[in-house]
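Only the coordinates and a few stated rules stand behind these numbers; no lab work does. Fair warning: this is a prediction, and the values are worked out from it, not measured in the lab. Cβ atoms are built from the backbone, for glycine too; each structure is taken alone.
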Structure I
Amino acid sequence: MTAIEVVTAYSTALSQGDIPTAFSHFSPDTKWHQPGNHQFAGTKIGLAAIGKMLEGMMGTTQGSLVINPTGALMSNGNLVSFPVHFSGKNGDKTVDMNGVDLFEVVDGKIVQVWLFSEDQAAEDEFWN
């Protein structure tokens, strides 16, 4: 599979709520770089840590967090850029913005993920 095909398969499984299949596209020691200054920020290493972070995000938003692609995936070697739009509610706070997820794929597995938000300060406020 190409890097784009791996990220597409991950995204498709995630959008269907199929977490085991989504995570099957990750290396066991994947590094997930969550930006910002909030409870979920920082580098998570391994599937257990990434899963715990994602579960926490879904719990905080009472399942309202939605991430949708906004354009074509683009690749440069092992790197795949994935433009997204994300939204959700946290009590009386809302988030509704664009971002870019950057994936590194090695030997058919996602080994690193970096997330970028168009307004990190607003996202920090949302998660805090």
Structure II
Amino acid sequence: MTEQQTWITVGQRSDLIDGAGVGAQVDSDQVALFYLKKHNQLFAVGNLCPFNDLNIIARGIIGDIKGEPVVASPLHKEHFSLRDGHCLEQPEVRLPVWQVRLEGDVLQVMRPATQATSTSF
């Protein structure tokens, strides 16, 4: 028997900052949410950096490497794909990817069950 996946409200459209991350708490997990206005895309990945076990990914620098939207961890600068969570420097290391959407102005995420990609709205 599998747990039914449900959307979890974590904020509002007004909480999003273009080109920067914001963090959200979902039970014992933290999620890093990113909005790229230029591409009209939302991304959500785990906020816990696998290299130092600190919840800092939402504070990372957003960028693009060869067309891949990435966030650089603020401490050691490893780059993580916002699409599938893999680390560009060490592809075997991944961040969990959460599904994310806006329902009107309500910002929602769904726990990772499968690898999700970005959402356009």
FRET efficiency 1/(1 + (r/R0)^6) of positions 14 and 94 (r between Cβ atoms, R0 = 35 Å, to 0.05) - structure with the largest value, from I, II: I
Read-out distance in nm of label points 7 Å out along Cα→Cβ at positions 6 and 54, computed value 1.6, structure in I, II: I
Which of I, II leads on mean count of other Cβ atoms within 10 Å over residues 70-77, largest value: II
Ranking I, II by volume of the Cα convex hull per residue in Å³, the structure that comes out highest: II
Which entry (I, II) yields the derived value 0 for helix-only ellipticity at 222 nm (-39500 (n - 2.57) for each DSSP H run of 4 or more, over all residues; to 500): II
